[in-house]
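Scrolling down, you'll hit the structures one after another.
Nothing in this text is a laboratory measurement; each read-out follows from the coordinates by a stated rule. Keep in mind it's a predicted model, so treat the numbers as computed, not measured. Cβ atoms are built from the backbone, for glycine too; each structure is taken alone.
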Structure 1
Amino acid sequence: MEKPKTLLEAIQHFSDEQVCIDAVAKMRWPDGPECPACLAKKPYYLKTQKRFKCRECRRQFSVKLGSIFEDSPIPLQKWLPAMWMITNCKNGVSSWEIHRAIGITQKSAWFMLHRLRLAMKQDYGFGPLNKIGGPENKVEVDESFFGGKMKNMHREKRARYAAVTGHTGGATGKTIVVGLLDREAREVRAKVVPDTKRETLQAEIFKNVKFGSAVYTDNAVPYDNLSWKYIHEVVDHSQEYVRGQVHTNGLENFWSLFKRHLRGTYVAVEPFHLDRYLDEQVFRFNNRQKPMDDYARFEKVLGQVANKRLTYAELTGKTEDARTTTPEPF
């Protein structure tokens, strides 16, 4: 069978576990399988056990070892269709839908989707990303707030917010995300940040945008004094939204898509997990244009499953490292 083009063809293609193993092995080891312990080439393949055995250290290993699939009892026959769905469904796919579609529990589907989002993350385990922008490129920078409206919260929760922050308006109780869009490269980067202070937002710009690029922002105070490193122009949203090429409408489009994605599909997302949902939307946004098609997006995620591990304890904040980074609940 040729490369699948639709979900139905993908399900049919990956209905054989051996086909799934071959597909994962090909993407993980383009030059042939190698032992993850001693890096020896050309291990034996134990067909009855569907595992490899190293000729040097004699250890056995499967294609799941050292990947997002590790320690998962769910067969690859179910993993790969789920990967196809989350990669190509424009507004995402909920754990309840995966639970019904492939026949696993909702809790397992939720854990599965978070591990797939880890594979969709672009900068995990590969060092710093190349910077965007450049002499010919224009970069939009903006921040947005995600969270429920205070008027919809229970009065006791509103009172707790008021006790901590002193007020219940504006961005109280919301999670802050900063985004950067390279118009020419059609690439967006987004990240959850703790606050909207000048040093926080400008640090993300310095880390991601090449010096000398044209940077467009709104007139928020945290974006002032960027002119010493960038060609910085500002649009005042109290008076106008566009002034020639100066606007942040590209990022506003991304925020709209992401908020629709959260409200329509996932409904309720904890701040602790928002960055993973953000990685999912960023991946689809950056890979939406031709020549990328459904199979190309699927293949790209499949090629990023190695050297990534997410345990249930880490996901739910039950490890020491996770507890130190979990937002304080109100």
Structure 2
Amino acid sequence: MEIKAVKFRKNGFYSQPFAFGGEEGTDKFDINVRYRGSLQNYLIDTGKEVILVDTGLPADTPEEVVDETSLAFTGENIKGYMDALADLGYKPEQVTKILLTHRHSDHSGELRSFPNAKVYVNAEELGAAELQGLDNLVPVTFTDGAYYNFPECQRIADGIYFIKAKGHTVGNSIIVVEMDGLFYLIHGDITYVDEALYENKLSVVYDDRPAARETLDRVREFVRNHPTVYLSTHSPQGYENLEAKRVMDLDNPVPTMLAEVDFGKQEATGKYVCSICGYVYDPAEHDGVPFEDLPDDWKCPRCKQGKDKFNKA
């Protein structure tokens, strides 16, 4: 069995208020501290089948234009998700299963490119707008009992477990792959950066804060008690951990490398993109109303995050 990273964005960042401020508030942290960001999902090749964990951003998602006030930046395009998958040597028809950590479009964006794969998703996510119109969904109801300190799981294949981990979204899940004596924990967005795991901080993005706290506590307990390789979606630490087979030691953090940011490289289009779920606000589709003129309490229609989570496109 082999796990590979499908890399499609680089050179992003997540500010400390964004990555750490979910419980104490963003004002307690320094917006000038920006942790490295990227976007990648993961592929599990068992030798018998090809299983994807999440499927990238939709192909037409624009890059963001950021400045010193931006809380988060998903990064610059390396290539589209489907091209990144092809560069690893895989075709869509080879994929038999897709394990969806949660509904946000940086995880579900290309599901429609795999009509022959079974898409496993927490049954509580089935109503999400991102999943409508798909007829290959397999609702997961977690019938296989506990997985160590996680109360509910579903065994997907030998050594591959789909685990309920709600909080970030109401149907958030994590994937654990047992291989060569290690536990590879593919977690979607339990944290955005590894520093938050070490520091025991919630990000500002969650549907259910108490559940998100409980999940992070369970993840940290699991990491303390099992040799765990922590595979993030939004940080290059994810694929760095994978390549090094790095076991997380919560008492001895990997030294932080902060993001190097070049502001003002691109011109804005008038559109805005949500840095959480990828929703694009186009004034042309909203009676010409500029994003800046939307009320302060306006929310993303997809993930319900505030205007401060949007960047210029």
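Summary of values
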{"read-out": "When distance in nm of label points 7 Å out along Cα→Cβ at positions 160 and 240 is computed for each of 1, 2, the largest belongs to", "value": "1"}
{"read-out": "Ranking 1, 2 by distance in nm of label points 7 Å out along Cα→Cβ at positions 136 and 208, the structure that comes out highest", "value": "2"}
{"read-out": "Winner on distance in nm of label points 7 Å out along Cα→Cβ at positions 192 and 256 once structures 1, 2 are ranked, highest first", "value": "1"}
{"read-out": "Entry that produces 1.7 once distance in nm of label points 7 Å out along Cα→Cβ at positions 144 and 176 is calculated, selected from 1, 2", "value": "1"}
{"read-out": "Source structure (of 1, 2) for semi-axes √(5λ) of the Cα gyration tensor in Å, computed value 29, 23, 19", "value": "2"}
{"read-out": "For -11000 (helix-only ellipticity at 222 nm (-39500 (n - 2.57) for each DSSP H run of 4 or more, over all residues; to 500), calculated) the corresponding structure among 1, 2", "value": "1"}
{"read-out": "Distance in nm of label points 7 Å out along Cα→Cβ at positions 56 and 120 from the coordinates reads 3.7; which among 1, 2", "value": "1"}
